[in-house]
Structure P
Amino acid sequence: MCWYGWLGARLRARGYSVELPHYPGLNREPIASFLPGVMASHSFDNRTVLVGHSGGAALLLALLEHLETAVAQAILVAGYCTPPNAADEPVLQQSYDWDAIRAHAGDLYFINSVRDPYGCDAEQGRAMFDRLGGTLIVRNEGHFGDVDDPHPTFELLDRLIA
């Protein structure tokens with residue numbers, strides 16, 4: 001069980017319009033062909049808050065690089081910018097325009113764990129933080145939601161979203 005629905009309900013109760021997109025092709029299809037569909041499916045402006053988990057956080061890096069406007073916040077949970085393990089990672093770009101990513105995000109938060117079993121760990125968070133600035137939060141909570149790591153709520157995310 002993961003915190004997505006819980007966070008969506010909390011944000012709706014605070015007056016946010018919430019989308020919880022599900023992308024079955026994420027990390028199966030190359031990001032260059034996958035990203036245009038994601039961008040066309042949503043609208044973004046200076047009040048948008050983006051939250052991505054794991055491969056979804058990696059997707060946010062590409063999304064932020066290619067947006068035409070800046071969003072208010074981007075929160076990358078268990079995110080990564082280089083291959084975190086030996087698995088194929090088509091969601092990653094070969095390289096990133098870090099200046100463009102930084103220019104398209106108001107507040108940037110990276111939440112990673114020292115004991116992430118997939119390699120989406122504190123070192124990955126630090127690599128993104130070193131390139132982009134923002135706020136790096138390092139916890140000891142695994143992958144923040146997975147089959148063997150239930151994470152039904154995530155109070156910290158609710159507090160971070162302005």
Structure Q
Amino acid sequence: MNAPQKIKLQHRIKIYTWIVIIGLLLSGITAFPIQTELAILIRHQAAASIISAWLNKVYHAIEITNLNYPFLSYGTDWLAFAHLMLAVLFIGPLKDPVKNIWVIEFGLIASVCIFPLAFIGGSIRGIPFFWTMIDCSFGAVTLLLLIPCYRAIKRLKTLP
């Protein structure tokens with residue numbers, strides 16, 4: 001009687017975990033070619049707006065920095081690498097969610113920590129509020145995935 005419920009929980013856990021893994025992989029892969037991606041975005045802007053003004057400012061800062069100090073982009077390479085390694089970390093819950101629930105707990109903690117970093121760091125670095133909200137959305141979406149995943153693992157743990 002518990003077998004169908006167990007299979008359903010395991011399936012749900014895998015879906016949540018795969019979405020997090022894919023998000024981390026995409027975040028990591030897209031962090032490498034920031035200047036190229038921004039150039040494409042700027043080229044295909046529909047209209048002038050606060051967002052397009054910000055993207056233009058960021059692009060020009062990266063362009064000038066990469067021309068004069070390309071080694072600074074090494075920092076975003078490490079950011080990209082960290083995202084890729086975090087994606088690998090979430091393979092544990094795919095294999096054994098109960099044993100590796102700590103990875104989900106880690107993800108929950110990291111997701112909550114996005115908010116103070118975005119607000120404090122964003123304020124110190126002069127990041128516009130709308131961009132801070134975009135950064136916070138990553139934490140919010142991940143929490144929306146990991147909270148039900150965590151609850152499903154807790155329920156799975158109680159099943160025989």
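Rule-based calculations on the coordinates, nothing more; no lab input. Owing to the predicted nature of the structure, the values given are computational and were not obtained by experimental measurement.
Source structure of the calculated read-out (helix-only ellipticity at 222 nm (-39500 (n - 2.57) for each DSSP H run of 4 or more, over all residues; to 500), -10000) within P, Q: P. Here relative contact order in percent (Cα under 8 Å, 6 or more apart) has been calculated and equals 24, so which of P, Q was it run on? The read-out comes from structure P.
Assign the value 1.26, calculated as Cα Rg over 2.2 N^0.38 Å, to the correct structure from P, Q. Don't jump to the answer; show the numbers that get you there.
Numbers: P: 0.96; Q: 1.26.
Clearly, the read-out refers to Q.
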